[in-house]
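The structures considered in this document are given below.
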Structure P
Amino acid sequence: MSTIIHTGIIGFGLSGRVFHAPFIDVLEGFELSKISTTNPKSIRIIEERYPVTAVVPDGKGIIDDPEIDLVIVTSPNEVHFHWAREALLAGKHVVVEKPFTVTVAEADELIEIAKRQNKILTVYHNRRFTSDTKTVKKLLASGLLGEVKDYETHFDRYRPDPRPNGYWREDPRPGSGIFYDLGSHLIDQALYFFGMPQAVTAEICSQRPWAKADDRFDVRLHYPTFTATLKAGMLCRIPGPTYLIHGTKGSYVKYGLDVQEENLDKGAIPNTNDWGREPESIWGTIHTEFEGVKIQGKVESENGDYREYFINLRDAILGKAELAVKPEEARNVIRIIELAFQSSKEKRTLEVS
């Protein structure tokens with residue numbers, strides 16, 4: 001392989017269009033060679049934004065191309081395993097959009113194939129690279145809050161009506177529903193901060209009368225000295241805090257979402273020095289004490305930057321860096337998802353073995 005990583009993206013829905021193609025297109029070391037889609041609207045967008053990128057009807061046209069080095073799988077969750085497995089067996093490096101797979105067994109098989117093939121396998125847990133997560137990671141490391149005693153995070157939306165023309169995440173299919181979709185983000189963030197919990201207690205349900213898949217969850221990850229509460233719903237006209245953290249020395253509360261997704265969805269190109277900078281209006285608030293000095297006020301958010309994920313991916317493929325999001329970490333997210341569904345069904349707390 002040359003120093004240029006020829007890349008193909010399987011699927012061009014929101015994920016491929018917003019979270020992957022813009023970065024592969026602008027970052028040095030990548031070439032956006034192929035995208036698979038049959039959607040006429042998507043094809044028009046690709047032809048307009050990426051005129052030298054070839055469009056093929058399905059993932060096979062990418063995987064079978066000997067010039068492709070990296071395959072990014074952004075298909076519906078239930079076929080993540082299929083396309084990732086085929087790409088790895090064809091000798092490609094692979095990025096899988098979150099959630100990694102539908103089951104732990106599928107995740108384990110992909111990890112084993114990647115090791116056997118000596119190829120990079122990673123999962124797009126992009127919320128490690130948002131302004132709020134980067135800020136919390138730094139804040140926890142600083143010790144300003146002391147020992148964490150309560151952690152709560154929300155990913156709330158207000159969508160009372162069905163999506164027009166159908167929407168696969170709202171169908172009762174493997175890997176559908178809000179918990180696989182948004183829960184995978186919140187679980188990964190908690191594991192990124194604190195590691196694996198000792199036990200899981202979950203309530204996962206459907207609140208909207210027409211819903212065929214889960215649309216609300218309240219999941220508790222039990223650690224030795226505190227509980228991490230992860231919540232999301234589709235009937236939250238007033239969303240809860242993105243982060244609410246209480247420690248022995250102080251508290252931190254943050255509302256509002258990272259600005260990157262909204263900007264990317266509007267067609268912004270991620271190539272500016274102030275990329276991912278949050279407005280002061282949604283910076284978090286801290287109330288703490290340090291060496292007898294009481295501190296209360298806004299905490300300037302770190303800049304969110306999904307580019308960091310792709311730069312690390314490039315350098316890992318070229319053998320210059322350790323992979324930031326390891327497949328074993330993404331596999332642990334799926335393990336928590338499986339335990340949470342079991343906990344909710346059986347209405348009991350389950351130990352994490």
Structure Q
Amino acid sequence: MSAKNKPGSSMLWDEILKAIVDAMPEQLFPLFKELYGKEYPRGTPITLLATESSTYREHPDAPPGSRLSDIALLVNGTDYYHLECQMHNDRDMVIRMVAYDLHFAMQHTTSGEQNLDGLVMHFPRSAVIYPEKNSRIPDVLRCRIIFQDGSEHIYQIPTVRIQSYSLEEIQEKHLNLFLPYVLLRLRPQLNPERKVPLTRNELTAFVDKVMIILKEEVEQGYLTEQEYDDYVNLFRRAAENIFEKHADFGREVDRMTKPMIELPSVLQKRLYAEIDSLNANKAALIADNETLAAAKEALTADKEALTADKEALTADKEVLAADRDALALELADKNVELADKNAELARMRALLEQYHIPVNA
């Protein structure tokens with residue numbers, strides 16, 4: 001499991017939205033109807049777009065860079081959408097959205113379209129999705145833009161506050177993509193200082209409602225069986241995050257969302273997934289073993305080189321010791337020779353004194 005998907009990671013909530021859009025993008029259609037009144041039938045072409053764009057310069061000394069937005073897509077070949085998932089009420093979010101949408105318009109909607117006044121850029125239909133409850137989140141994000149000629153434009157985009165929708169509203173409007181996030185509304189009750197903490201019965205009733213909604217969406221044709229499984233898996237992943245420190249609640253969600261009877265087709269799919277995972281782990285282990293083997297060979301080579309250096313140093317040490325011994329013997333011989341010379345010199349001086357011959361100093 002990647003770090004961003006581990007329980008406790010705040011990035012998990014962005015990844016849930018991206019996973020839904022990647023696997024079942026038509027689940028966005030009810031949201032587009034809710035926000036913009038746009039309806040699309042099943043089967044409408046959807047193209048997921050690249051989300052990387054160059055950044056506006058946030059500081060005069062900052063080098064050029066790039067930024068990743070969350071969701072960008074083209075529906076029916078004509079309608080562009082841009083969605084961001086934001087956990088906190090960031091006052092600068094609207095500025096980032098202006099930057100995102102400007103780069104989006106430059107990249108996707110300016111080519112080939114020109115009128116008498118020059119090129120035309122179309123901003124996408126944008127929105128910011130807030131999964132967690134926060135009373136300070138406004139209905140819209142708004143920014144007044146004043147152009148160089150003094151004209152003004154109000155940049156305004158809607159916000160989607162998931163926790164403001166009841167489970168009944170979610171079901172009525174088929175906003176199923178909200179369901180993996182609804183457990184977040186229970187998180188404040190996990191605070192130990194809360195006067196009315198979350199109870200097991202309350203959690204059980206809540207999860208039961210969610211599961212009923214998903215099953216009825218399948219029965220009414222708004223979800224396929226595969227999409228149902230995907231939503232349940234995302235719901236379980238959300239529960240792992242929220243109840244990371246509340247194992248009893250985590251086990252309760254696991255019990256309620258895990259199939260009681262595993263059909264052969266479901267078992268086969270799960271086993272294939274486990275086999276793929278094991279094969280991936282095996283490949284990773286083989287790669288790690290090859291890396292370790294290469295490292296071992298390098299260490300062996302280093303050890304051999306060090307051993308050779310040690311032997312060379314030992315040989316040099318022995319040569320130096322032999323040279324030292326030879327020099328000591330030579331010095332001893334020189335000392336003996338010097339002593340003989342001094343004795344001969346003393347004898348000659350004594351002989352000169354005997355014959356009263358002056359001796360030079």
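Annotations for the structure displayed:
- Structure from which 47, 43, 29 was derived, Cα extents along the principal axes in Å, for residues 77-244 alone, options P, Q: P
- Structure with the greatest value (metric distance in nm of label points 7 Å out along Cα→Cβ at positions 277 and 301, set P, Q): Q
- Test item: mean count of other Cβ atoms within 10 Å over residues 29-36 calculated as 17.5, pick one of P, Q: Q
- Per relative contact order in percent (Cα under 8 Å, 6 or more apart), the highest-valued of structures P, Q: P
- Each of P, Q could give distance in nm of label points 7 Å out along Cα→Cβ at positions 85 and 229, but the derived value 4.0 comes from P.
- Computed 0.95 for FRET efficiency 1/(1 + (r/R0)^6) of positions 125 and 221 (r between Cβ atoms, R0 = 25 Å, to 0.05) - originating structure among P, Q: P
- Computed over structures P, Q, FRET efficiency 1/(1 + (r/R0)^6) of positions 109 and 237 (r between Cβ atoms, R0 = 41 Å, to 0.05) reaches its largest value in Q.
- Computed -17500 for helix-only ellipticity at 222 nm (-39500 (n - 2.57) for each DSSP H run of 4 or more, over all residues; to 500) - originating structure among P, Q: Q
- log10 I(q)/I(0) by the Debye sum over Cα atoms at q = 0.08, 0.12 Å⁻¹ derived as -0.61, -1.05 - corresponding label from P, Q: Q
- Which entry (P, Q) yields the derived value 17.6, 49 for Rg and Dmax of the Cα atoms in Å, for residues 101-188 alone: P
Since every read-out is calculated from the coordinates, none of them should be taken as a lab result. The shown structure was predicted, so the numbers you read here are calculated from the model rather than taken from an experiment. Cβ atoms are built from the backbone, for glycine too; each structure is taken alone.
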